[in-house]
Structure I
Amino acid sequence: MLKAYKYRLYPNKTQEELLNKTFGCCRYFWNKQVEAFNSYDKELNPKPTFKTVKELREETGWMKDVSHDSVASKRLDFEDFKKQFFKPNSKKKLGRPHFKKKGEGQSFRLDKQYVKIKDNRTHISKIGWVKFIEHNPLPEGSQIRNATYSKDNLGHYYISILVETEIKQLPKTNKSIGIDVGLKEFATLSDGTIIHNPQFFRESQAELKRSQQHLSRKEKGSTRYKKQKLKVAKIHKKISRQRDLFLHTTSLNIVKEYDVISIETLNVSGMIKNKKLSKSISDASWSKFFSMLKYKSEWYGKELVQINRWEPTSKTCSSCGYINKDLTLKVREWTCPECNTHHDRDLNAANNIKALGTSSAQRTQRECKTSTKKQTSLKCIKNL
């Protein structure tokens with residue numbers, strides 16, 4: 001299994017300058033590649049020339065002050081982008097590449113042969129040993145694949161180490177669950193558990209509004225503008241960290257408690273287009289929550305089942321199967337006219353999601369058993 005460990009770097013002033021130079025050179029190289037890519041024209045420029053790292057280092061001179069390997073990682077990233085851009089069978093067509101700005105988050109990557117970790121320090125070529133706080137140590141026996149060095153808009157430096165390691169699977173509980181996400185309540189589980197929506201953005205919205213108003217009155221480029229911009233960025237970072245902690249804790253508790261987890265396949269990008277609900281949907285971060293459930297289920301040996309988004313889980317009675325076609329979004333409770341069962345909308349949907357997910361999981365298990373039987377019989381025939 002591949003797992004990443006992220007730590008905060010604490011460089012000195014000289015190392016900060018060299019790191020910023022490295023980020024600037026990577027940004028310069030990327031923008032040169034984008035400039036050449038966008039200059040393509042069938043008549044005027046049928047074959048755009050992409051300059052290599054060596055050519056740009058000779059041309060500029062100041063790029064020689066940083067490590068060649070750090071800038072070369074951007075070349076590999078751009079090559080991967082071109083493959084995805086011209087891929088004929090791609091499900092989602094990529095747009096043209098964008099130029100990187102100085103104020104945005106910067107990063108570069110080093111492969112395993114250039115990564116050195118020792119005593120809570122990492123060695124970067126032409127920068128030296130940089131200290132970091134190893135709050136969560138790397139597992140013993142793990143193999144480092146690469147390391148990504150980054151800087152956020154608060155001026156903090158980080159290292160993200162990708163390692164290949166064995167993850168111990170969690171014990172089986174023989175329990176299954178269906179999860180229905182919402183806005184009023186973050187999630188309703190089929191066993192009746194309700195996870196409340198903390199709405200971190202809504203809580204900090206007033207503070208953020210005041211800070212942004214103060215920022216709008218400052219002169220761009222001034223010292224006060226930069227200080228106020230940093231205050232706005234700190235509020236956004238606080239919201240992001242609160243949300244990530246909540247999502248990590250919730251997803252891990254669910255994976256620990258249940259073996260089969262059933263969720264809906266939601267078109268979140270389409271739902272955000274609703275102007276009345278877009279802010280609340282973005283604040284809930286359903287996509288991030290589902291992705292956490294997915295990779296944590298793979299890590300710990302649990303099964304995640306995603307049902308079809310078009311299944312009428314809210315309109316279907318979980319007791320008799322009657323479909324209430326007249327049910328609207330405003331109705332939170334309803335009574336089935338066939339069996340007279342009173343339903344809470346979210347709990348009923350969670351029960352239906354669990355039933356669909358459990359049947360799908362059992363079907364896949366049967367298919368796996370039959371396929372293994374066929375393979376063993378074919379092996380026996382070959383041996384004969």
Structure II
Amino acid sequence: MKIGLVHSIYGLDFRGGSDIVFANVVSALKNEGHDLFVVALGHKDIIEESNGVKVYRLKPFNIFNFLDIDKQSIWKRFIWRVIDVFNDVQVLKLYRILKKEQPQFVYSQGLVGVSYWLPRLLQALGISQAYRVYDMQLINPSGQLYPDQKLNFIESIYCALVRLIIGSPDNVIFPTNFIQKIHDGYGFFKKSNKSIIGNPLADQSIRLARTDDDKNINLLFLGQVIDHKGIIELVSAVNLLKNEKVYLHVAGIGPALEEVKKIAQDNKQVIFYGQLNHQELMEKVWPKIDLLIAPSKLPESFGMMIIEAYAQSVPVLAAEVGAFLETVEPDKTGWFLSKVEPETIKEALEKVINENKITPEIRQNCLAKAKEYSPEKYAAKILALAKK
């Protein structure tokens with residue numbers, strides 16, 4: 001089958017779990033032997049090959065490139081968002097690519113900088129499609145939504161415009177019930193066929209991670225080092241713990257990194273790796289980890305790092321919010337934090353460690369759970385939608 005895949009970021013520096021998921025989807029469909037092409041953003045309009053797949057790179061027609069958005073001021077981002085919503089130049093580029101490639105099916109997600117008009121363009125061309133929602137980007141341009149948050153005037157206008165523009169794609173995929181209910185509440189995708197399909201793992205072997213004789217307890221924080229991820233509270237909790245056998249490994253970068261390092265001070269039991277790719281994580285970090293900590297203060301739409309931990313037989317200590325309630329099974333694959341604050345995290349860690357809760361049975365439960373998210377199963381579910 002000729003399949004097109006569209007996402008803002010592919011083959012460049014990953015920014016988060018959504019980019020990893022997209023790469024996993026591309027890999028899974030490629031392994032199934034399908035004829036693929038990818039449309040993603042770039043610094044200029046070119047056609048290239050990445051990981052054995054043809055990639056059309058589109059330079060956004062805007063005041064700056066989406067790939068550089070983290071470096072821009074708030075007012076410039078606002079202007080950029082306004083232009084992005086109404087950007088018909090990108091639509092023309094997409095039209096030319098689709099007419100040239102003639103795909104039978106298109107899978108898309110994260111259309112920021114690419115064009116929210118894509119689903120309507122595909123419907124006009126009679127091309128079967130599936131659109132994957134991965135965060136709150138369609139509701140709030142920040143991609144974040146606090147519990148019980150009310151949109152301000154500008155955010156409400158943005159949400160209404162995006163809802164109108166994106167319309168109701170043939171098929172819409174949500175990673176969890178949690179995120180579907182939120183979008184239903186804001187009136188999105190009223191006529192779409194909706195499916196809950198958990199995010200796929202990378203094409204990798206699921207393995208029993210800890211095989212060394214290290215007697216220490218190794219914790220891992222994996223993801224963007226940003227305040228709402230709870231990293232500041234986590235490092236503070238490790239400082240309070242004062243257990244010479246507990247080490248916290250921090251893999252990721254972000255705006256709170258320097259502040260977190262100051263909090264850690266000279267604590268040699270907090271180890272910073274910076275940004276690591278998948279292979280580096282597999283070789284340098286996962287083999288020594290006992291417990292993943294996911295203390296997010298904002299509800300997550302899925303939490304890819306949790307499934308990646310399961311694939312390495314690593315249980316999770318997570319905040320009791322959002323999609324974590326669907327992906328973490330208490331006393332089977334992990335445990336919940338009642339609050340994201342240093343003292344609560346410290347007490348929870350002490351309980352897990354002192355009561356020896358990380359058992360061989362828990363680790364086997366994690367491995368079994370990971371198998372539900374295999375790339376092969378995800379590809380099969382995606383292709384089933386293509387035939388509807």
Structure III
Amino acid sequence: MMTDKEVRALQPADKRYMRLIVDGLYIEVVPAGHKYWWLSFKKNNKRRKFLLGKYPDLSLKEARIACAEKRRSVDISLGDVPYNLKFSELVWDWYKVKIASKAPSYSRTVEGRIQQYVLPPFINRSAADIKPGEITSVIKSIQEKGYIDTSHRILSIYKQVFRYGIGLHALVYDPTSGTGDVIISVRHKHMASVTDPRDVADLMTKIYYYRQPKVRNAMLFSAYTFCRPGEIRGALWSEIDFDRAEWRIPAERMKMRRIHLVPLSRQAMEVLKNQKSILEAADNRSQFVFPSERSPHISMSADTVRVAIRSLGFGPEQMTAHGFRSMASTILNESGLWPGDAIERQLAHVPGNDDIRAAYNYAQYLPERIKMMQWYADYLDGLMLNC
């Protein structure tokens with residue numbers, strides 16, 4: 001059996017791992033450094049796992065007691081599902097079985113949504129006691145903050161968790177049923193963007209003077225690199241090569257599952273250096289370039305840039321977070337200075353007949369792309385100076 005000193009000495013690795021303590025009690029260590037107690041055992045050829053608590057909030061001695069109590073609370077008639085299953089246990093069990101093995105960028109995003117939105121309203125509640133009206137209230141409170149898209153993503157997690165619970169026979173009904181009928185629907189629109197030089201100048205100037213520096217940096221970095229919003233939010237410091245002025249996005253974080261190389265202009269590098277100094281001054285050691293304000297262990301919310309753009313006076317029919325891409329595409333193509341293939345490759349668009357070669361040749365047209373990215377950043381800055 002491991003001692004408390006040995007548990008305390010366990011260090012995080014690139015991937016989460018578990019160590020057996022005794023008789024089904026495990027300690028899990030995640031890359032961020034957090035440690036969690038789990039009861040894990042196999043019965044009738046089926047593996048069951050239950051979250052017991054976080055270390056050191058729950059000491060080794062307390063974890064052993066909790067482990068024994070949890071074993072006693074298992075109701076065999078319900079197929080190894082504990083009686084009065086806590087909502088937090090059900091959520092993390094669902095996450096372990098359904099989400100943890102998926103792409104790291106996706107699983108991190110879901111984990112962040114769980115910690116920020118899904119768990120807090122029901123952290124100490126029994127899963128079976130949660131009522132439909134309570135779920136509706138939580139979703140509406142998110143929408144009242146203007147986070148419509150996020151609210152539907154959170155509702156989707158609730159639906160999946162409760163249906164998972166029904167499959168385990170821990171629940172008899174889904175309290176999310178009907179919730180979607182009484183909340184605001186997601187309005188899918190084209191990814192609007194500004195392209196007229198006067199409008200682009202207005203946008204860039206307002207971004208430059210935006211009052212929140214970390215959000216301003218996220219918008220500027222979006223403009224200078226014109227990567228997809230999810231790629232921007234999920235950017236890791238480990239992906240940035242300051243010496244080579246490159247951002248290398250791994251395949252698992254790209255829409256097309258291919259490595260993407262982003263040459264960084266002087267302006268983009270200045271944004272990164274400014275962001276790094278802001279985080280260091282706040283003793284924020286997040287792996288994310290643009291971490292959430294709520295926790296350094298999750299990335300900035302998908303709604304943060306969207307809401308910031310709205311606050312600048314640009315409606316959804318004028319500009320979106322995704323619109324930085326179409327803005328760049330229009331300006332670069334209309335300039336007539338750059339090969340269309342270089343522009344498309346920088347946008348991470350791959351022609352259908354170039355699929356296999358593109359999976360490896362991510363540096364294709366790199367000399368042109370380096371010059372193009374610097375020209376584009378200079379162009380945007382020039383508009384700001386002349387507006």
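Data overview
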item: Among I, II, III, structure where distance in nm of label points 7 Å out along Cα→Cβ at positions 5 and 37 as derived comes to 2.1; result: III
item: Which of I, II, III yields 36, 23, 19 [semi-axes √(5λ) of the Cα gyration tensor in Å, calculated]; result: II
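Taken together, the values in this text are just the output of simple stated rules run on the coordinates, not laboratory data. It should be emphasised that the depicted structure is a prediction, and the values quoted were computed from it without experimental measurement. Cβ atoms are built from the backbone, for glycine too; each structure is taken alone.
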